[in-house]
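Dropping the structures in below, format is structure tokens.
What follows is calculated from the coordinates using simple rules that are stated; it is not laboratory data. Quick caveat, the model's predicted, so the values are computed rather than measured. Cβ atoms are built from the backbone, for glycine too; each structure is taken alone.
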Structure 1
Amino acid sequence: MSIRELAGLAWQHGGEGAESWLNELVWRDFYHMILWHHPRVVGQAFKPAFDKVRWDDAPALFEAWCAGRTGYPIVDAAMAQLNQTGFMHNRLRMIVASFLTKDLGIDWRLGERYFATHLLDFDLAANNGGWQWAASTGCDAQPWFRIFNPVTQSERFDPDGRFIRRYLPQLARVPDKFIHAPWKMGGIDQSAAQLKIGVDYPAPIVDHAVARERTLNRFGVTKE
């Protein structure tokens with residue numbers, strides 16, 4: 001089916017869901033246009049200045065991200081969904097991509113390749129565009145100083161922890177007030193939840209506040 005046919009069906013159906021789906025189709029075609037006119041984006045930043053960004057060589061952190069063992073439930077649940085089903089919601093794709101590039105300081109190209117081998121709906125242009133958007137290296141990307149906080153994103157988009165508990169059953173008994181940041185539980189709460197941080201579920205592999213400052217410094221080279 002052509003993009004025109006799909007857009008026509010969306011308009012006929014109407015509603016918020018159809019509008020969101022149509023918006024995703026628009027982004028997909030936009031990234032196809034970018035790839036057609038700028039094929040160098042496969043392997044390079046759309047914005048040349050961002051090729052100066054120096055990413056960290058951190059294979060252990062990358063492995064933890066791939067396996068969903070970062071200690072941040074929304075990130076880990078999203079990666080578990082991808083690894084188990086080959087699918088991940090668009091919001092979650094943004095969260096995990098931001099976490100990899102701006103919390104862990106790892107090259108967006110590594111995440112892009114991982115998605116390419118695991119997504120059932122993989123599309124080169126859309127995948128590349130999405131990763132460059134999250135890493136702030138792409139066309140019409142989010143500003144490099146916009147850094148998702150994985151805890152607040154979790155609280156906003158999975159407020160009752162239903163998604164987290166579905167893909168991280170070891171957190172099933174964690175109280176709602178700790179589900180987005182289980183490392184904040186004390187010993188008594190951990191015992192009640194039958195969960196020991198660092199044993200049954202990892203402690204955070206990075207401090208978000210510290211990582212945020214490192215990212216701001218890392219991207220400072222783009223202003224030179």
Structure 2
Amino acid sequence: MLPACALFDLDGTLIDHFRAIHRCHTHAMTTLGLPPPTMAQVRAAVGGGVELAAERLVGRELKAAALAVYRPYWDATMLQDVDLLPGVLELLRALRQHGTRTAVFTNKHGPSSRLTCDHLGITPLLDGNFGATDTPWLKPDPAWTRQVLAQLGAQPGTTLLVGDSPFDVQTAQHAGLAFIGVTTGTHDAAELRAAGATRVCANLPEVARELGL
């Protein structure tokens with residue numbers, strides 16, 4: 001049975017934004033006289049919001065200085081080097097054709113998430129786009145999940161979350177949502193299963209097949 005509502009993480013689930021994120025952290029760190037991070041370091045740092053990523057990369061003492069450089073550079077360049085992952089349009093369209101409400105639910109800065117989805121043309125396929133700084137919370141806080149579900153008119157027992165990180169697994173667990181992990185982002189299948197995921201797919205076309213679409 002298809003879910004009544006499907007929530008999707010953004011980075012690593014619906015879009016590949018890692019080149020832009022890596023470029024911006026590189027700019028911030030080299031501006032501060034630090035060595036540039038590798039792509040692997042950046043991918044390992046993201047998922048919990050930009051403040052946590054910055055802290056993981058430069059440490060708590062330099063986090064504020066790094067963010068002061070990162071944020072304006074991100075705002076100016078964020079739409080460079082961003083792509084939809086394979087199968088996004090097909091899955092969103094199929095879900096909506098079957099009456100499923102769809103929304104982005106991300107720890108990415110909310111205005112950035114909405115601007116990116118506008119740029120990539122998927123906003124018309126979404127019933128909502130919920131990001132960090134829209135509320136005081138971040139995933140996996142169940143208070144935020146409850147607020148998102150309330151705004152969508154959805155219930156936990158008939159809602160699916162699709163995501164690529166342990167933050168997403170924990171979000172689903174804390175709120176009683178069904179969950180499917182994808183390995184197109186920051187974590188592999190073993191890491192997602194270790195976090196508690198019981199269904200893991202290689203990509204969104206495989207998610208569509210898992211849902212019978």
Note: volume of the Cα convex hull per residue in Å³ at 127, derived from one of structures 1, 2, originates from structure 1
With mean count of other Cβ atoms within 10 Å over residues 90-97 derived as 20.2, matching label from 1, 2: 1
Which entry (1, 2) yields the derived value -0.50, -1.33 for log10 I(q)/I(0) by the Debye sum over Cα atoms at q = 0.14, 0.28 Å⁻¹, for residues 66-137 alone: 2
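A value of 0.40 was derived for FRET efficiency 1/(1 + (r/R0)^6) of positions 130 and 194 (r between Cβ atoms, R0 = 25 Å, to 0.05); which structure in 1, 2 was it taken from?
Working: 1: 0.10; 2: 0.40.
Going label by label, the one that fits is 2.
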